[in-house]
Structure formats: structure tokens, C-alpha cells
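Asks: Following are the structures in question.
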Structure 1
């Protein structure tokens, strides 16, 4: 019974899955998101493969409210993760954001074609990251 209580607590919060291998980017985004909404549960994966394995093993009721993917994450990149997620309708309603250091139109189009709601270029300042975090959380709170 105690185990179910944990699930209920998590369900009452906005859970975000972040696939990002850069420790600084993880920390900057986490700091920005939690400064806006401290109740958010942020689950971080350092590789695309770990992300795919973890989300596929989750019970339906524990799926995240938002997925944020680094385009250049190791093993399976952001576009490839989106392709995998698109194969299973249980992920269809989860907003997916790709953020990248690259402003490549090719990357952008690939991600949008494979199911990303938006493709964002990582800002170089903390205020930029904070503003981007607000934009990301709009997707989380609209679900």
C-alpha cells in the first residue's frame, strides 16, 4: 500500500523527462525550471538509450507530462528518439521539445517531422535559459 502512495504523489506533480548528457545544461535547465515551479519532478537521462529503455518500462499512469530532448544526446539522438516514440500511441499526447546548440534547419525539420512540438536553440545566458524554461513549462501545464 505504501508503494501506491508514492505513485499518487508523483501523479499530482508535473513530471518532466529530460534526455541531456551535458552536466552544465542539465544543471542550468533544472535550476531554471525549479525556480519557476519547485513542485516539478525532473527525471534526467544521460543517454538516448537509457531514456528509451526507461520510458518503455514505465506504467501508463507514470508517463511524464513533458519530454525534453537534447538533439545530440549519445547513442540515439533526439530525432531518433522521436521516431521511436512515434511508433507507440501511448506517447502521442505527451508534448515533446527538442533543444540543441545547433540552429540547423535540417535538424529542426527532422525533429518536427518526427513529432516534436517545438525545436529550440539553447541560449547562452542564464536569463535566456530561464525564459526558455518558462516556454517549456507552458507545454507541461497545458496537459
Structure 2
């Protein structure tokens, strides 16, 4: 195999949709079998099943921003609807929806982290590529 054909094979597009689905399930974006996270939000250095290196990921604050965006867009209309429909006291409304917002955030945050890592893997970002971009 020549260098040009090896580079072309390394630059082939990875399938985005399966990677995203695996990331949302908090599985390795490459094989879909190994667990992506160790603990609540820490990404493993390598997949325990296929050995894919995952330490390249740079999710940073992206998962938190996405979680806030989703929870905000879900809860704001629900708060308005509950207030208009049932007219609860402000303390009850705030208490119920505070618990709902925290629960939804805790459920979504690791899934958004998996999503970000999967997109980076599929698009060969931040070192997930062939290794040739590190030389350039």
C-alpha cells in the first residue's frame, strides 16, 4: 500500500449517525460495546473492548451548554403550562420544577458528553484522525 492510498484510507469518513447513537448510550463510538465513561463524567483513555484510544477527546464545556439548552427548552414551556393550568403557589411550582431540572440535567449530562466525544471521533477531530495531522 502506498503512502497516498494509506492516507486516503485513513481520511475516509466515519459513519456519524451510528457514532452519535453509541455516544448517547455512553458506549465506545468505534465498536459500540465498551463503556465510554468511567464514573459519572470521566472518559476512559481507551475502550476496554476494541482498544480505541479515547484520550484525545476535548469535550470541555460543550456537554454542559447542550444540557442547559435542552433542559431549558423542555422546562420553560412546562412551567408556563403548569402555572396557567393549575395555578399552584410559587413555592410549589419552584420546588417541583427545581427537582425536575436537576434530575433532567443529571440524566442528560453524561449522554451529552458521550455525544460530543462521538462527534469528535466520527469527524476525526482533536487527534482522533490518522495521526498525519499531528505531523503537519
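Values quoted throughout were computed directly from the atomic coordinates according to the rules given, and no laboratory measurement underlies them. Worth saying up front: this structure is predicted, and the values here are computed from it rather than measured. Cβ atoms are built from the backbone, for glycine too; each structure is taken alone.
Asks: By the measure relative contact order in percent (Cα under 8 Å, 6 or more apart), tell me the structure among 1, 2 with the highest figure.
Replies: That would be structure 2.
Asks: Further, regarding this structure: To test your reading of the models, identify which of 1, 2 gives 121 for volume of the Cα convex hull per residue in Å³ when calculated.
Replies: This figure was derived from 2.
Asks: Among 1, 2, considering only FRET efficiency 1/(1 + (r/R0)^6) of positions 59 and 123 (r between Cβ atoms, R0 = 35 Å, to 0.05), which has the greatest calculated value? Walk me through the intermediate numbers first.
Replies: Details: 1: 0.50; 2: 1.00.
Result for FRET efficiency 1/(1 + (r/R0)^6) of positions 59 and 123 (r between Cβ atoms, R0 = 35 Å, to 0.05) over 1, 2: largest is 2.
Asks: Next question. From which structure (1, 2) was helix-only ellipticity at 222 nm (-39500 (n - 2.57) for each DSSP H run of 4 or more, over all residues; to 500) calculated, if the value obtained is -19000? The partial results should precede the final answer.
Replies: Values: 1: -14500; 2: -19000.
It traces back to 2.
Asks: Hey, distance in nm of label points 7 Å out along Cα→Cβ at positions 27 and 43 derived from one of 1, 2 reads 2.5; which structure?
Replies: Among 1, 2, the structure yielding 2.5 for distance in nm of label points 7 Å out along Cα→Cβ at positions 27 and 43 is 1.
Asks: Using Rg and Dmax of the Cα atoms in Å, for residues 19-82 alone as the calculated read-out, with 15.2, 48 as its value, let me know the right label among 1, 2.
Replies: 2
Asks: May I pose another question? Any idea which of 1, 2 comes out highest on mean count of other Cβ atoms within 10 Å over residues 91-98?
Replies: Sorting by mean count of other Cβ atoms within 10 Å over residues 91-98 in descending order puts 1 first.
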